[in-house]
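Multiple structures follow.
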Structure P
Amino acid sequence: MAKYIVVGGVAGGATAAARLRRLDEGAEIILVERGGDISFANCGLPYYVGGVIPRQEDLLVMTPAKFRGLFHVDVRVQSEVIKVDTAARQVIIRHGEEEYPESYDALLLSPGAQPLRPPIPGIDHERIVTLRNVPDAAVLKKLAGDYPQGRAVVVGGGFIGVEAAENLQAQGLSVTLVEAAPHILAPFDTDMAALAEAELRQNGVKLLLEQGVQEFLHHEDGTIGVKIPQEVLTADFVVLAIGVRPDTVFLQDSGIKLGERGHILVDEYMQTSAPAVFAVGDAVMTFDGLTGKKAALPLAGPANRQGRLAADNIAGKKRKYAGVVGSSVLKVFSLTAAATGKNERALQKAGLVYGKDYRYTITYPNDHASYYPQAEPFALKVLFSLQDGKVLGAQAIGKKGVDKRIDVLAAVLRLGGTVYDLEDLELAYAPPFSSAKDPVNMAGYYGDNILQGLTNPLLPAELAAEQERGALIIDVRPPEMFAAGHVEGAINIPAAKMREQLDKLDKKRPLVVICKIGMNGYFMERMLKQSGFEVRNMMGGFTYLQGILP
């Protein structure tokens, strides 16, 4: 009879243990979990704090007792593996004051990650907390209740930080979000993240960017001072959400190879450097499914997939992991923000150059047919290769329809698809749900037009250079829109009247056309080019220039 030990529960470990049982009814399976919960909803923690999820028990996906009964797994909570001896195929488990050995035929590691607490002076304050597990959420919820209409500072503008800020604000607190980077939400480019930042500000969250915390001050009145370069913020409590590190200190002398930051190194079968030892979840360094390079992605989806694959491989099925592509989604008050694949920073870090190696499209489609009630526009950005049209990444932000489109794009990206494939996708359509030409199709058409040379869209950052070389800026929106705001120096010729004005335009002078969201501008670009003019259309129109949703 085979004996398997699984270290850590939640997404990776619990999934692996359950899968192992389904594959091997006769095996002895031991699940060792340091905490009291083996399977809980990490991603639901901020919403418990905010009261959206009303009961703490609603966060528990599977209790230890239920897991034991359903899968016949020896679940040992409040127990910690403190040492792994890969030569002897043995672990040392600590439970309270007791330490004891346990042998294994195969070992699966899913220790997860711990929130970062950098050595900032004053950080060891009982009201400077993190949000990683159910006890953390209970502490934060109590703090929010102890300081009704109080002041909270959230440090870190990642997913947990943004979700914590929103849910604390919903509880009536005054919330300040401090982020050391130039913008929040690292998977998003600056142009897209700006939409989420505006939503936070509109809902009362004070947002301070490029402000790293220098010190925490313990004031005599019981408040906490958060010292940043520009000022000292006053808080009743602080939430640290500045990232995580792999929880792998117990593996230092195990012979299992670790990366520079402590990640467990695994191959495409989720096997470590040690025989019969596999690893999954937030603690592992796997590889990028697009580039093949090493990558770590602490998200529940990959952890679940890795857990299932590792269990298959322990059971002898030999199944390869496809790597990570980085698909994510979050709620930001009334908006949904989602992304998949690479953003511009990642592409540029890899040595790719905009206009030479890749380009992107910006569109503002409605989530469903515009003539059907309650249609809402959203922003969609799709990055693609100029060499073969391959989709490299996508980001979307809006009120409705965002997650659906990113899921489609994530599937195309995972399968190595191109903008041409986006054009050919046959997606479900009825007026309440989409348009006959889905937003994903439209992004494909746009990318195809760029690759064919039918359009050479202008970026907002390139506008000044066009003006310096004497380009005439033509705003083709209706007069009332032009009057409400326009680019300085632009003239107004509505699109419907452009053909009547061609003889008044100088063919020796370059033109830039600007409409509301880029579509009418493209129509005019095509007409003007075929009429002998040098012309570029402003990508995303005046909407993209302003950095807003239409």
Structure Q
Amino acid sequence: MTAPADLVLRGGPVHTLGPVRPTATAVAVRDGRIVAVGDHPDVRPLIGRGTEVVDLAGRALLPGFQDAHVHPVLAGLTMIQCDLHDARDAVKAVAAIRAYAEANPEAEWISGGGWSMEWFPGGTPSRRLLDAVVPDRPVHLINRDGHGAWVNTRALELSGVDASTPDPADGRIEREAGGAPQGTLHEGASHLVGRHVPEPTAEMMLRALQAGQRRLHAAGVIAWQDAMVDPKVQRAYLAAAESGLLTARVVGALWWDRDRGEEQIPELLARKDEVGRFRTTSVKIMQDGVVENFTAAMTSSYLNGCGCLTGNRGLSFVDPEALRGCVTRLDAEGFQVHVHAVGDRAVREALDAFEAARAANGANDHRHHIAHLQVVHPDDVPRFAALGITANVQPLWAAHEPQMDALTIPFLGPERAAWQYPFGDLVRAGAPLAAGSDWPVSSPDPFLGIHVAVNRTPPGGNAEAFLPEQRLSLTTALVAYTLGTARLNHLNARTGTIDKGKLADLVVTDRDPYAVPPDELAGTSVLATYVEGERVHTDPAF
């Protein structure tokens, strides 16, 4: 006699995203795995006295979402410190900073982040705004995109940063007319102050991870690749994995120190580990910055406000020749390599490095990937499929919004602006696709990213579509956030679709995404999230 199921979900559309049976109305789960996918008659024999039966009541069931590039521990630290993500403008940001400082008089430093460049003229907030509300303690607040910091005068003084301090090779100090630091520190310049901020304790790091995990589970995310795992972050994951607090499956991308070279590879090998649901099998290399502060590496010069060439082509944080050597060594040692590349030159440098690794080591199944891909030269689009490199995209950014329209397009010019986020071209060229959020840079909610991927318009906005020829179908977008990322993380044999024998990683949504108009996708919410059949998030409405 067949043993009864532990859990049955029935009575709503089931989108399996799998090849065997794309749609169903019922799923049965036993011992954390899916044992039946079909309709009510298929699961009725599996309902026993102890079976939990969930009536979907017309609500949809999908595979659990998986995020290919996210920073939940950093996000969690911001959540438990001075969090500016909900401020929306400069006035509200300053008010939030004042309130946090007043509520935490014992804090030696005011730390946190979440501010956006479009809140401030030129994208560069001044130290004087901070001085007005926190004059006596140092303040260090990381930009929402993680590519800069906003600091006050006290922080600059304690760090010894003044008019005579040179720009580091991998960053820039924004300056006032006389040369004094203005208060915004771009890229590597943020470390001039950031290295003096007290390190968070192990207890804080674990709390941050738990806060980040709760938020991701609430968005329906059951697995991810953490794109910035330094030793402190790794220790937090290991503690959570060993204690059973880690309910997600996580691949940790070990952080590549761009100030060093191949001599760090033995250290990374020593940190390669697998404990419970956590594996450190990837290495993250940041090859360039971002377009908004002119540090994304471009094949040709940025323009100025008048449309003239500036001579600045951005920064390659790792010398391209050295990058080829590092990637080849990492590939030979069995690491997956995860490269941050925003500008078209950085994308080309990363592809060149993967091509060199393949020539030296032969083909393998490491599943290397390039994240962000804001500007991709058309000549390089076919190379993803040819080299087997996954395009790791963050769709939420591919829309007309203030940062795009005011801080990006004018400085790229019309030709390069049309090369941005070429999701459709990549798919048509056969590139493997995975999707992520880069949270806390942007929202962790997959449906917001799916909305933009399908519409190329911002959630809730009436803007014209941004490069509409690059739209994705709903199924392609959903697969990128599920099976595509599962494949990237070598989990596709176990999860990513709703198929018999796979782990019961599932999400219940308040509506069927296939039954709503495309411009309403962003309104879809997650009501319940299951990991191996265990509910890890429940919305009060469920």
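Values quoted throughout were computed directly from the atomic coordinates according to the rules given, and no laboratory measurement underlies them. Keep in mind that this is a model prediction, so the values were computed, not measured. Cβ atoms are built from the backbone, for glycine too; each structure is taken alone.
A few notes on this one:
- Structure from which 3.9 was derived, distance in nm of label points 7 Å out along Cα→Cβ at positions 23 and 199, options P, Q: P
- Which of P, Q yields 50 [percent of Cα pairs over 30 Å apart, calculated]: Q
- Calculated for structures P, Q, mean count of other Cβ atoms within 10 Å over residues 15-22 is largest in P.
- Among P, Q, structure where mean count of other Cβ atoms within 10 Å over residues 119-126 as derived comes to 17.5: Q
- Relative contact order in percent (Cα under 8 Å, 6 or more apart) from the coordinates reads 10; which among P, Q: P
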